[in-house]
Every structure is written in C-alpha cells, then in structure tokens.
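Nothing in this text is a laboratory measurement; each read-out follows from the coordinates by a stated rule. Here the structure is a predicted model, which is why all the values come from computation and not from measurement.
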Structure P
Amino acid sequence: MPAKIPITDNHMHIDPRARGLEAVKDFQRAGGTHIILVSKPSWTLGITVKKPEDFLPVFDETVELAAKIRELGVGAFPVLGVHPAEITKLTEYMELSQAAGIMKRGLELAAGYVEKGLSVGIKSGRPHYPVSDEVWEASNGVMEHAFGLGREQDCAVQLHTESVGEPELRDIAERARKTGIKMYKVVKHYSPPLVKVSEDLGIFPGVIASKGAIEKAIEEGPRFMMETDYIDDPERPGAVLGPKTIPRRTMKLMEEYGEDPFWIIHKENPEKVYEVEIEL
C-alpha cells in the first residue's frame with residue numbers, strides 16, 4: 001500500500017554482501033519512502049584500520065549504496081563516521097592515544113563528505129559496554145571532536161552510546177553545548193522514548209521502534225524520529241528490527257493518532273535535523 005505521507009527510517013544499515021537492496025525493497029513495499037543510511041563499522045566489511053584513510057572505503061561504499069537505493073525510488077541520505085567501538089578494536093594493536101587520533105582524523109574525513117554534499121551527517125558516540133576510565137575519557141574526547149566538526153559543517157551528529165536515561169543525556173548535552181553545535185542536530189540514535197527530557201536538553205531522539213516505545217514517545221509529543229537500527233547481518237536476520245517495521249507500525253498507529261504527528265515525525269523533523277527534502 002503506497003504511503004499517504006513520507007515514512008522515514010532514521011537509522012538503517014544496508015550491506016551489499018547481505019540482503020542489500022532486497023531489504024530496501026521490503027521497506028519500500030511496506031510503505032517506506034526514505035532512509036537515513038548509516039555507514040557500517042569497518043570490521044563488518046573486513047577492514048582492519050591502521051590509518052585514518054582506511055575508513056574511506058566504508059564511506060565510499062555507503063555513498064554508492066545510497067545512489068543505488070535512490071534508483072529504486074527510495075530516498076537515501078548517508079551518515080558517515082567512526083563507530084565508537086573502533087576504540088576497542090584499535091587498542092588491540094596500538095596505543096590508546098594513537099587509536100583516538102585515528103578516530104578523530106577518520107571523523108574529519110567523514111566531515112569532508114558532508115562538505116562535498118555527499119553526506120548529511122557524521123556518526124560518532126562512545127562505547128555502549130563497560131570500558132576503563134582511560135578509554136571512556138578518550139571516547140568522550142572523540143565524541144566532542146565530532147560535535148566540533150558538526151558545528152563547522154553545520155550538520156547532524158548521530159550518536160551511538162550506552163543506554164541512556166536523563167543523567168546520561170544531560171552529560172552528552174553538556175559536552176555538545178560547549179562545542180557550539182546546534183543542539184537539535186545532536187541526534188541520539190537508539191533513544192528510549194524520552195521526548196520531553198530530550199527537548200529540554202535540546203537533543204533530538206531517534207526512538208527505536210520497538211513495541212510500545214512509539215506510543216510512549218508520541219504521548220510526549222512528535223519531536224522525535226523513528227528508527228529500526230536494521231543491521232543487515234545474515235548471522236542476525238531481522239536485527240535489531242526488520243526493514244518493514246517502521247512503515248507497518250506507522251500505518252497502524254495512524255489509525256489511532258491520525259496522520260498529523262507522523263507527518264512531523266517522518267518529514268518535518270528529518271528535514272530540520274539533516275537539512276534535506278523529504279518528498280513523496
């Protein structure tokens with residue numbers, strides 16, 4: 001059934017070595033219209049990073065994939081960056097300071113794609129698992145560097161972090177604010193439905209579209225985006241959520257809440273955050 005309104009997934013990975021464009025077709029057939037296409041971690045592409053330029057094939061593949069998705073009639077906007085778990089991979093064979101330096105330079109290369117109009121944002125964050133104080137401090141330094149680049153390019157910075165409540169969101173917001181980035185361009189990927197808290201802090205939540213989460217979020221207002229974090233991994237089919245999830249859930253929820261909030265969620269919000277056009 002064709003969508004009456006745009007339906008946007010704020011965080012999806014597509015891997016040409018896995019389901020690839022077939023997953024996009026599933027999204028499209030279910031009513032999906034636009035994807036924020038996030039670069040995959042380097043190691044999932046079989047790349048061992050020794051220098052910042054080793055991230056370039058990851059970025060180039062994502063940009064090329066977005067072009068192929070657009071050929072199918074689905075809007076695709078790349079977000080490129082350095083997965084925060086890279087710090088753990090890199091410190092297996094180099095010093096922490098060198099690892100952090102490579103990640104920062106990798107983010108600078110990602111910002112270059114934004115400058116050229118090939119990408120609409122940068123991906124960064126901090127580990128979502130326990131790490132030493134030293135690694136945590138270094139990771140925050142990398143994330144703050146991403147915020148600074150977001151300020152320079154006036155672009156969104158999507159964050160992959162630990163599970164967050166209000167204290168964690170407050171810490172992230174304070175770190176972002178001191179760099180001068182526009183706060184609504186700080187996007188908390190895999191966010192719980194903390195819409196009012198996020199709005200108070202200025203952060204923009206990408207709420208994971210698990211059952212019940214969107215209902216909770218929408219009760220606090222439509223200032224959020226919906227995402228699946230589909231990872232397109234043959235070892236974990238349908239993880240985190242399948243590509244049909246957001247179109248199906250949106251269609252169902254529109255029966256209860258009407259079209260108006262979803263017009264804001266799927267069109268007005270991503271247009272503001274990423275400075276893109278979301279058109280049917």
Structure Q
Amino acid sequence: MNGLIDFINRNYIDGIINDTSYNHIDMVTYALVLFAGVYAVLKLLNKLSVSINEEFVLATVPYVFMGSVFRVIEDADLFKPPVKYLFITPLIYFVIFAVCFTVLLLARYLERTGRIKNYIPVYRGAGIILSIAGIIVLVYNSYSWNFDILVYSLVPAVGLTGIISKMSPVIKMVYLRSRVYSFVIFSFLLDSFTTYIGVDLLGYTNKHPFSILLASIFGTGFILVPLSLILVMLIILLLEKDSKGDRNEDEKYMTILTLIVLGLSMGARNLLAIALGV
C-alpha cells in the first residue's frame with residue numbers, strides 16, 4: 001500500500017502541488033482521462049438534447065479561453081493553496097467544465113421556460129464576461145508588459161491560417177474554410193509559435209515531454225510549427241473522410257471542440273503569460 005501511495009504522489013500529486021513538468025505516466029493517464037471525459041460529455045449532451053454543431057462549438061470557445069486566463073492567474077500566484085491546486089492541470093479542466101456546464105444548464109432552463117428565445121447567446125456571453133473579468137484581474141496585477149509576443153506569434157498564426165484557408169481549394173480541402181476548422185488550425189499554430197518564442201527566445205520552461213524531445217532532436221522549438229500544422233491537417237482530413245455520409249455529426253463536432261481545447265488552452269495561456277510578464 002505504501003508503494004502505491006508513493007507511486008501516486010511521485011507521478012501525480014507532486015506534479016500538481018509543485019506545478020512541475022509532466023512525466024510519461026501522468027501524460028498517458030491524462031490522455032486516457034481526456035478521451036473518457038469527451039465520450040461521457042458527448043453522451044450527456046445527447047441526453048440533454050443539446051445539438052453539438054458549429055454554433056455550439058464556437059459558443060464554447062470563450063470557456064476554453066477563460067480556462068487559459070485563470071491558469072495564468074494561477075501562474076501569477078494570485079491564488080493561494082489549496083485553491084491554486086484547482087487551477088493546475090488536470091484539475092483545472094474539471095473546474096472549467098463545471099462552470100461551463102452550469103451556465104449551459106441555466107441557459108437551457110431559461111430557454112425552455114420562455115425567458116429567452118435562444119440559449120446560445122446567453123451561454124456564449126457568460127463565457128466572454130468571465131474571461132474579461134479574469135483579464136482585468138491579470139492586467140491589474142501585472143507590472144511587466146511584453147506585447148511584442150502579439151506580433152511574433154499572434155500575427156503569424158492568424159496570417160498562416162488565412163493563407164491555408166485561401167489555398168484550401170488548391171489542395172482539395174475546401175472545408176478548411178469553415179470557421180471551426182480555421183479555429184482548430186489557428187489554435188495549434190498559436191500554441192506552436194508561443195512555445196517556440198517562450199522557450200527558445202525568452203527562457204520559459206516547456207513542461208511537455210514530447211515537445212521537449214522534438215526540440216532537442218532538431219535543436220530548436222520552431223520545429224513544432226510545421227509538425228503541428230501537418231498533424232492537425234491530417235487529423236482534419238481523417239475526420240472529414242470518416243464523417244462523410246454520417247447523418248449524426250455530434251461526434252465530429254465534439255472532436256473538433258476537443259482539438260480546439262488542446263490547442264487554444266495552451267496557446268492562449270502562453271500568449272497571456274508572456275504578454276503580461278507572468
């Protein structure tokens with residue numbers, strides 16, 4: 001029993017308490033939890049008759065960004081133990097989901113009782129308000145600014161996403177012009193650019209073993225930009241092929257939302273932390 005407790009403490013608890021880099025064991029565990037969680041949420045939303053479509057995915061994006069904002073608030077040591085542990089991966093995902101799901105249920109209730117016509121604007125708006133509130137807290141408590149990161153990461157991520165959208169007919173992937181796929185590509189590019197700039201140029205620490213390995217092999221974190229772009233393009237291609245002729249697109253859009261969560265949560269966190277000097 002003592003051996004099991006020591007194993008859990010060493011591979012899971014210590015990483016949360018000390019906010020250290022991930023190891024191979026907790027990375028695999030969190031990946032399995034993610035897949036199980038996505039499946040469970042999909043079934044739950046189906047039972048609640050919530051349509052998982054492009055509109056729903058885009059309305060949920062503010063909550064993904066909100067998670068990044070509050071993760072940076074924790075990075076800035078504005079939360080104290082034990083509250084701060086709730087805003088460290090993986091616990092923060094459960095916290096943000098609880099907030100997101102509570103607002104969703106409330107918005108759906110208001111729609112069903114006739115108080116509002118459509119729950120989506122209320123659901124989306126609450127996420128935007130919470131995100132803005134978090135940014136205000138960060139700005140108020142920040143004394144160092146580095147807005148060059150906006151030029152060197154945000155601009156190229158947006159620009160390259162736009163180029164891919166324009167070239168999509170040439171590579172016979174016109175569906176890349178959809179808002180959700182564009183956002184997926186942008187999210188992964190933002191994560192890659194900010195990781196490269198933060199680690200290689202500004203001295204930040206990369207906590208993901210796979211990214212660290214790639215950077216050590218190629219001698220630079222910039223390799224993450226083309227590799228992440230190729231990876232996300234392949235995933236989208238497979239997703240489109242798999243979804244052809246399928247009347248129920250809930251799984252497709254749930255996968256798209258998961259991709260946005262994986263890319264934007266890290267990319268936005270990096271961007272905010274560097275821009276505000278956290």
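General remarks:
- Each of structures P, Q was scored by relative contact order in percent (Cα under 8 Å, 6 or more apart); the highest score is held by Q.
- Identity of the structure behind -13000 (criterion: helix-only ellipticity at 222 nm (-39500 (n - 2.57) for each DSSP H run of 4 or more, over all residues; to 500), calculated), options P, Q: P
- Value -0.69, -0.98, -1.59, calculated as log10 I(q)/I(0) by the Debye sum over Cα atoms at q = 0.11, 0.13, 0.17 Å⁻¹, assigned to which of P, Q: Q
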